[in-house]
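**Student:** The following blocks contain the structures, represented as structure tokens.
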Structure I
Amino acid sequence: MSGKKEVCFDPKEHQHLRYNPLRDTWVLVSAHRMKRPWAGQVEKPPEEHIPRYDPRNPLCPGNTRANGEENPDYDSTFVFENDFPALQPHAPDPGSDHHPLFQSKAARGVCKVMCFHPWSDVTLPLMKKQEVVKVIDKWVELVEELGTTYPWVQVWASNFLPNEPALSDRCQRTYYQKHGEPLLLQYAKQEAEKKERVVVESSDWMAVVPYWATWPYQTLLLPRRHVLRINDLTTEEKEGLADIMKRLLTKYDNLFEISFPYSMGWHGAPTGPHLKEDNSHWQLHAHYYPPLLRSATVKKFMVGYEMLAQEQRDLTPEQAAEKLRNLPEEHYKTRGNQEKGGGKQEVGGK
């Protein structure tokens, strides 16, 4: 009599599904795919020389932008109205007389651009801590300014709750009603105990590769106490946030020794008309979505399975966290007192 040998589950060897409680969806983890031979380019590309001031860069201090506006000679974080906004505050209403399969409604907002630093060759991880605090203060300022009117502020603001935060709002509310504690507050406590997905942490903050991460080196930045919105942070927490952002982004840059590309955004409790509501189910958090997978030149692309079936990743979150966690916190560009980089971010109000 013969039978199959029982195999013990190993998340690094066997595909499996992981639940994302913020989106009520499942992610397919197929870490064994990283064993596939790679015949493509893997070496680090030559670093481009980025001038401190570029007369052709429309975002530099004193330069003229495409619409003819001239930037002031700013010496710190600078915010201005987006010259080509995705949304405008006074767009006409399309009306409501539509077939249910062809619905539309008004979308209005204010879009802005934020320049983190006046020098083009300095990215956020290369900025001084107090310079990063000024960026955080600008985020807070925008949330307080736009949040009085707009229901959603993500350093941009909109007169509607976009799909992702609406889904996150529903999932967090459902968890809170069932368990009596904010989802991400409980999640942070669990991750603090397990340690296996923590990348950097402090007394007030922690950054983890979330259990349900989709992008290879995706991270989730969380405060340790219950915080609804970024403008609820204390002075000490903003100082700590500046520090942990520098530490996290330094590790990103050190991973492949390049200025690591990423998309980043804050999710906090809705504002505007929602300010009078009970938003106890919400917890402030930031998402970092970097596209690089194997090297400085190999990116993660969404292909057929991801677009037509569901989200999938090629290494476990634990593997990604361990790799990031073990990287030095001294930036590779500052070894030998060199400081290079580049630091602009587009933000806005919708």
Structure II
Amino acid sequence: MTVVKSESLVIAGAGEVETFTLTSDHLEVEILNLGCIIKSIKSKGRNGQVDDLVNGYDNVEDYLSNPRYFGALVGRVANRIAGGRFTVEGTQYQLDINNGPNALHGGFRGFNKAIWLAEMVEGGVRLSHTSPDGDQGYPGELQVSVTYSLQGETLTALYQARSTRTTPINLTNHSYFNLAGQGAANIYDHEVSINAQSYLPVNETSIPTGEVRAVEGTPFDLRKPDLICSRLKEVSGPGFDHNFCLASPGDPWKERPAARVYHPASGRVLEISTSQPGIQFYTANFLDGSLTGKGGTSYMKHSSFCLETQNWPDAVNQGSFPDSLLHPGEEYRHVTHYTFTTI
């Protein structure tokens, strides 16, 4: 496995954006220190053809706006917080509203917009960032890092953080995958399975209702592989954008298999394991062709999928959900593994 700093580009008004390339016998992964973005994941299919499996842009400058968070680390709190409000230790905090009536993915200038300090480590790259007290409305100075490492067929993301004040935190990566290659038209021919007994129903603004509903007998029962096109016909609304519960609130947060996606035509398989208690399955419902990505591709609805390992959405406002608060003296630490194989 090799790690090289393959590019450095100074962008006016932003800073120095560095690109790191991680290479093994099976994968090549490009990482940006801008937003800890996974710029590309290149893998061979059954026929030997190498394809890039994640949506994004050819030019680094285009990631400065990146309205759909392609490949980015999102936080301080990923997913939605109802009304952008929460109360911690008797104090109410108001965040910026950037998704209908709610706060999404850390705010207008969340972690996906920051230039992170990067250092090469054995097998990968470690990116770190200091989020000041009051950043985007959140309490406490947060020292946060993610280490991306590559070993054989597996890309690992290790998230760590400490805070000077009690704060909610929920970090994830927002890569959009298509195992046929990022320029493919849709994901209808992919088979998906998710190891969850329950999921979270949501209201009209995608905030969990508080109910934890069994997947049995619903279109959300993905415990056995099924074609995405089949399930999209059954689920109401534009597609999947729901948290699947990998663990109950009282369960220990330990690493466990979370999801598997298989693309029969290419033979590519993506398997994800995580220590997080949830995973958001999103079928790119809001891509509409207005964004032009790699190779001039116009990314359309259902052209890709996201599997965002996470705590449950709006957990800071839902007392029955897994605890999302990081207290002074504690360490936030979670790991996610992405394994790419061909069968």
Structure III
Amino acid sequence: MSLYCGTICRRKSFWCYRLLSTYVNKTRYLFELKEDDEACRKARQTGVFYLFHDLAPLLQTSGRQYLVPRLSRAELERLLGKFGQDSQRIEDSVLIGCSNQREAWFALDLEPEVEAELRGSFVSLRRALSQLSSMDSSLLFTARALLHWHDGHQFCSKSGQPTKKNVAGSKRVCPSNNIIYYPQMAPVVITLVTDGARCLLARQSSFPKGLYSALAGFCDIGESVEEAIRREVAEEVGLEVENLQYSTSQHWPFPNSSLMIACHATVKPGQTEIQVNLRELEAAAWFSLDEVAAALLRKGSFIEQQSDALPLLLPPKLAVAHHMIKTWVETQTCSSLAA
């Protein structure tokens, strides 16, 4: 879908309209809202609001799925008035996106007393992952990350003075020295290591019982992605990898915002003996194609599992680790069929 924007350009004494895609038009509009406080205030009058409390989104139950309610400005003002709260609270909201029709979306943190009125409840986003759509989860990831960042950056690290957010919440400024702070993400490499026939999965003690995932770790200052992958694998399981291949990336808001950079890698021939770094991991092991394929087909959420004798459990479908593991299984299956 495309549309004409209102901008025009002069070429050789005649005017021509420039054709912009919906995506470009939407991106330019969001940029305007982030940079122009008055434009953002205007958009907030007709926008919709997603509600949070203590970084947990307000969700409504529909069978085994969660619905994400959205409130108009008028509905939100009525809700605040009913609970004796000033409508000025809306000024604390942060911009998290917009529709193709330029309906702006905002997130706002409120007190838990509004749950019953809206027939929903504030649910831990991590806990709700398996019951959210990919579109809803992406939007809630952005909202949670921004709300968390603003909560932790209310003072200037140089002057110690309170910082002030712009209307959109895309930055904070220290009035005493005009230093601008922008939300940041920490780069994290997440790597699925294989030896050709098996993949290596690991777990930390904080994981739910039975859950294994790909190796992951923060990039150190001065490192490239490739260097970070080699170091993390060597540190955590004592293996040296090669043939690094980029897969995809994902914003992950837990516990703080991270950019998950997903890659596949193979161990050097003859080097498959794992030496687990117990300061980093609880366990690590090689898993066959059949074991991993069976785990992908397993129904239900790993959070609901209670048994001590658990089969292999994998990260939820919305996590990039799940995507990497699924891709490996599909590739291995196709290779087996071709052979």
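Read the figures in this text as sums done on the coordinates, not as results from a lab. Only a predicted model underlies this, so the values are computations on that prediction, with no experimental measurement involved.
**Student:** Given a value of 13 for relative contact order in percent (Cα under 8 Å, 6 or more apart), calculated from one of I, II, III, which structure does it belong to? Spell out each step's value before the answer.
**Tutor:** Working: I: 26; II: 18; III: 13.
Going through each structure in turn, the value belongs to III.
**Student:** Here's something else I'd like to know. To test your reading of the models, identify which of I, II, III gives -0.67, -1.36 for log10 I(q)/I(0) by the Debye sum over Cα atoms at q = 0.11, 0.15 Å⁻¹ when calculated. Mind showing how you got there, number by number?
**Tutor:** On the way: I: -0.84, -1.49; II: -0.67, -1.36; III: -0.89, -1.27.
The value was obtained from structure II.
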